[in-house]
Structure I
Amino acid sequence: MAESLKPYLAILRDTLDYALNLKMLPSQIYDRPQVETKESLELVNNPIILCRNEDEKIEIEPSYNSVRINIVSKKHGDLDALIIDIYTQYLMARTDKLNVFRKKEKEGYDISLLITNRHLESYKKEQIIDYIVEFVHEISQEVTDMKLIVNSQSRLAATNLLEQFKI
């Protein structure tokens with residue numbers, strides 16, 4: 001793990017530990033995720049924004065019974081933006097299997113996750129935190145790997161094309 005990433009992930013882990021203290025209200029009115037519906041503003045806390053740099057940030061929106069996590073990844077060019085867009089569409093299309101991902105990300109963000117109190121009934125809080133921290137750590141590595149593959153395939157295709165025109 002990159003040394004510059006360790007403090008960022010440690011703060012993310014601590015913030016998620018704070019934000020994932022979710023409870024179920026006895027009333028049926030508040031059964032839906034309050035961070036999504038905002039039916040009662042008393043149950044929604046102020047968002048927490050963690051910035052690694054100008055291009056990478058995570059917004060954590062806690063409420064009484066749910067937490068929405070919005071992620072922006074760094075994009076250093078059109079290829080990075082295209083790869084991140086394809087990767088996020090791939091993840092969002094599988095939200096039924098990856099039940100913490102939202103089908104539609106929040107505007108201005110690449111990926112959105114929604115953790116509810118029902119997730120904490122099925123999984124341990126530490127498992128969910130580990131999953132999210134690992135996901136944030138791996139997403140930049142995945143994009144870098146995909147970019148290298150695309151560049152190497154482009155170089156190979158260009159080489160083969162130029163060899164055909166060689167006299």
Structure II
Amino acid sequence: MLDKITPTQLFLVQLASFAIGMTLIWFIYLKGLFQFMQERSAGIKKSLDEAAEAQAKAEAQNAENARQLAGFQAQSKQILDEARSEGAKLKDDMLAQARKEQEALLAQARVQVAQETQDALRQIKSEAAGLVVAATRKLLEKDLDAKAQEELAARFIKELEKV
């Protein structure tokens with residue numbers, strides 16, 4: 001019977017066998033494989049989308065962190081500037097207070113020196129007056145000639161220089 005088959009019939013039988021075989025292969029193996037590949041492709045696409053979304057979130061977080069860092073740096077600079085300003089003001093206040101205290105102490109010392117000077121002058125005047133009175137008594141007690149009076153006056157001047 002195989003002898004009576006023409007090449008065209010053989011070709012048609014082979015073509016039908018090939019079509020049936022391919023259909024069976026399609027339904028048995030390739031359909032599942034095709035479905036698996038589509039699911040795998042969808043999973044890969046989903047993973048890529050999630051990765052892109054995570055990358056976008058990470059970039060947004062990096063931008064937020066950079067913004068916060070810049071804010072913190074500006075805030076710390078402001079705090080340092082304020083601290084420096086307050087320190088300079090405190091230094092100026094302390095220097096002004098020290099100058100006032102120095103001036104007050106100097107004024108007090110000047111007053112004290114002036115008072116002590118006045119006291120010393122009063123004491124010197126008092127002693128000088130006492131010496132003048134004593135010298136006058138001595139002159140009155142003695143009747144002195146001119147030479148004796150000059151000697152007495154010279155002694156009196158020497159005594160005054162000692163004081």
Volume of the Cα convex hull per residue in Å³ from the coordinates reads 137; which among I, II: I
Value -34000, calculated as helix-only ellipticity at 222 nm (-39500 (n - 2.57) for each DSSP H run of 4 or more, over all residues; to 500), assigned to which of I, II: II
Comparison of I, II by Rg/Rh (Cα atoms, Kirkwood Rh), for residues 34-89 alone - largest value held by: II
When distance in nm of label points 7 Å out along Cα→Cβ at positions 106 and 154 is computed for each of I, II, the largest belongs to: II
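FYI, it's all coordinate maths here, none of it is from the lab. Not measured: the values here are computed from a predicted model. Cβ atoms are built from the backbone, for glycine too; each structure is taken alone.
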